[in-house]
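Next up: the structures, one after another.
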Structure I
Amino acid sequence: MTSPPVFEVRNVSFAYDNKQTALENVDLTVRSGESLVILGANGSGKSTLLKMLDGLYFPTRGEIIAFGEPLTEARLRDDAFNFAFRRRVGLVFQDTDVQLFCASVLDEVAFAPLQLGISHGEVRERVDQSLQALRIEKLRDRAPHRLSGGEKRRVALASLLSLNPDVWLLDEPTIGLDPRSQSWLVDFILQLRGQNKTVITATHDLAFALKFATGIHVFDEGHHLAASGKPDEILANHELLHSCNLSHFHMAKEASHCH
């Protein structure tokens, strides 16, 4: 029996305070194991879509289906559904300062699995493994607000890794990262792909996206889904990229040739 898609976004629109449009009539499907990129200029609706897939916002119109069930505010008030969903889906915010709030890196990485009732012994093991995987063992007793931007990004990823979700939502993950850290991040995402995790990354950096994407959804500045396709197909459509204010597509073309 074929499992349902991870997400089905059906004719979804969203407006903040029912006034400021963020998404307009969006349809897309996410299947297990895909590494998808939501590509668009700043303000096109990428971050809003990720927050909706994480059950933080809900459509003004349309519906989102997660793992074959409606993802609604009412369903998430059901403890069993909410528990199961939060174990399977995790989001790393664009601004890590919004996400990191504990007194130490150790507490930060342990927070999510403890909230989901995982035993203390298993949490300690997960924390140690996550700190090691992200190469931040030496930061375990540091306060997150005293870390560099790149270090904060690694702590945010480690906090998600300790939860070990099936679906990773990454919002503009390269912000604040130097080239070496960006290269490390690509390798990390490729490792997730190797573990058959579903990864959805919102970015406006096409050169970065091309290094790991299995598919790309492009949003225009009118908050519509302008195109979907394979990375090479999207890259070749210079008119599309220009119309969506993705002005660095020539750099991305060179990157894709190297890739």
Structure II
Amino acid sequence: MIQVSDLTKTFRDKSRGLRAVVDHISFEVRDGEIFGLLGPNGAGKTTTLRMLATLLKATSGRAMVGGHEVTADPAAVRRMIGFLSGDMGLYHRLTPREVLKVFGRLNGLRDEFLRTRIDEVVEMLQMRDFADTKVDQLSTGMRQRAALARTLLHDPPVLILDEPTSGLDVPTARVIEEFILQARRSGKCILYSTHVMEEAEFLCDRIAVINQGRIRITGTMSELKAATGRERLREIFLDLLDDQPEKAAAP
């Protein structure tokens, strides 16, 4: 569902000149799969996700989402994805239910279906107790659930999730993790970025580690262990945070 080939994004830095934030990366994410993209701050994760979500234009390379090229046909890509970023995209003076109505109409959902769909996602993410409370009165975890509800309201086949459990308590993170697992079981293609190694090891079918704009390794946990000789994802991750060429890649 997602195919990335030699994707590159460069920015001009006043002190260092032209700099590749994402440097010729390639990977694919399949239907019914959670693909983890791990890396330290500044590694190029969020830039990659924003290019796939059509919010940034790649300098070179190619990215396809559901058969649509992100630069040539961004509108078609946007219809296929749900994108959750660090900026939650919520209006603080509205309630979560009102936010969902706004975004549902923006996505072309008819009113009758939209009402039913809002009720579904409110139940799915256990939001009933705060769905009609203004966003500025909600906790971080409640806001994150509302943002995730907005992301999946139009039932997109592709989910691009940038640190969806960041800063959440364990019960709230568990609700979101359970939803993500259910989305995989329903056949959705999920690209998932996180800093929580245990979470990535638990959720992800395959993992890519990116550092300094380049993918260092890609594979299942078994493949990563075999390639590095390490048992824990945290150890694998730390070992790869140097400026070595790509160490291994699973087909």
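If you line up I, II by distance in nm of label points 7 Å out along Cα→Cβ at positions 158 and 206, the top spot, with the largest value, goes to I.
For distance in nm of label points 7 Å out along Cα→Cβ at positions 14 and 182, which of I, II scores largest? Checked I, II; max of distance in nm of label points 7 Å out along Cα→Cβ at positions 14 and 182 sits with II.
Highest-scoring entry among I, II, by distance in nm of label points 7 Å out along Cα→Cβ at positions 94 and 230, is II.
Can you say which of I, II returns 4.0 when distance in nm of label points 7 Å out along Cα→Cβ at positions 38 and 118 is computed? The partial results should precede the final answer.
Working: I: 2.5; II: 4.0.
Answer by label: II.
The numbers here are math on the coordinates, done by the rules we state, and not lab data. These numbers were taken from a predicted model, which means no experiment stands behind them. Cβ atoms are built from the backbone, for glycine too; each structure is taken alone.
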